[in-house]
1. Identify which of structures P, Q gives the largest calculated value of Cα Rg over 2.2 N^0.38 Å.
2. Can you rank P, Q by Kirkwood radius over Cα pairs in Å, for residues 1-56 alone and just name the one with the largest value?
3. Looking at relative contact order in percent (Cα under 8 Å, 6 or more apart), point out which structure of P, Q has the largest value.
4. When mean count of other Cβ atoms within 10 Å over residues 9-16 is computed for each of P, Q, which one produces 13.8?
5. Of the structures labelled P, Q, one was used to calculate semi-axes √(5λ) of the Cα gyration tensor in Å, for residues 33-120 alone, giving 21, 18, 13. Name it.
6. With helix-only ellipticity at 222 nm (-39500 (n - 2.57) for each DSSP H run of 4 or more, over all residues; to 500) coming out at -14500, pick the structure among P, Q it was computed from.
7. Which of the displayed structures (P, Q) returns the greatest value of distance in nm of label points 7 Å out along Cα→Cβ at positions 49 and 89 on calculation?
8. For distance in nm of label points 7 Å out along Cα→Cβ at positions 41 and 73, the calculated result is 2.9, so let me know which of P, Q that is.
Structure P
Amino acid sequence: MRLTYHTDYALRVLIYLAVNTGKATRVSDVSDSYDISRNHLLKVVLRLGRLGYLTTVRGRSGGIALARKPEEINLGDVVRQIEDDFGLVECMRFEGGTCAISPDCRLKRVVRKAVEAFLSVFDDYSLADIAGNREALAELLGLMGKTSEQA
């Protein structure tokens, strides 16, 4: 199983904002901390905003912030909403497909069960769980002295 960069970046944005609470954060701050393309990150941020995970304020004093408490953001929900395709085998991606054994193949059921198991692990965690080590993350992201906890 593999997540797309879009999902990976979405989770990283959420972690950054969970660590940098109470501060207006610019997309460029996040892209600089992770060394990720700002343009690509903008697309991720827009999607997270449309899904209700972020608030976005345009303009000079604008920025992005979590729209919910980290405890209220379930990772399984985020992954399901951001990830575009869980069709790991052709018969799950295309109706009909070209696989010769598709009509009687039992692989699809096994793969579907594996995907459900994969996602169920994410369901067990919130953003608060993975961002609970705020000080260590703040230091790694170059936010030491900038987090609201330390202000």
Structure Q
Amino acid sequence: MDIEDMKHYIRDTFDGVETLEANGDLFYIYDPDRDLPAERQLPFATIVTGDHYDDASALDRPDVWRLNIGLTRAAYAALFAQGSDGDVDHTVTDSVLPHPVYAPQHWVCVVNPGEATRDTVRHLLAEAYAFAARKHANHRSRQAAS
């Protein structure tokens, strides 16, 4: 799976997603009405193409990119034992890893997702999307109630 395949998969699979771009990186935000204020535009997944934010994955290598996915606490815990975030080689490709910076916020990453992680990545993206949709619906219902 290359970066274009991943972009198309996310765009074609998940409704109500806004894609923001900065520095060649993509931020996928659940915003079905396209009206979230900037402070509420939190991505459920990102694709980073360079070492703009951290250099743990050595994204300066040719044709290397990283998919990042924000999960619920339970989904993250199902993947990694507590305290397993240390001593990870974030340059490894096609392996689901704790995010090098945002693991404490339950983010995972995959450098160049491929055959070994395809099904897992699709499942994790669906979980992250559903979580983002729930948060959005909860916020809307709190707004309507006030």
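1. Largest value of Cα Rg over 2.2 N^0.38 Å: P.
2. Q
3. Comparing P, Q by relative contact order in percent (Cα under 8 Å, 6 or more apart), the maximum is at P.
4. Only structure Q yields this read-out.
5. Q
6. Computed on structure P.
7. P
8. Q
FYI, it's all coordinate maths here, none of it is from the lab. Just so it is clear, the model here is predicted, and its values are computed rather than measured. Cβ atoms are built from the backbone, for glycine too; each structure is taken alone.
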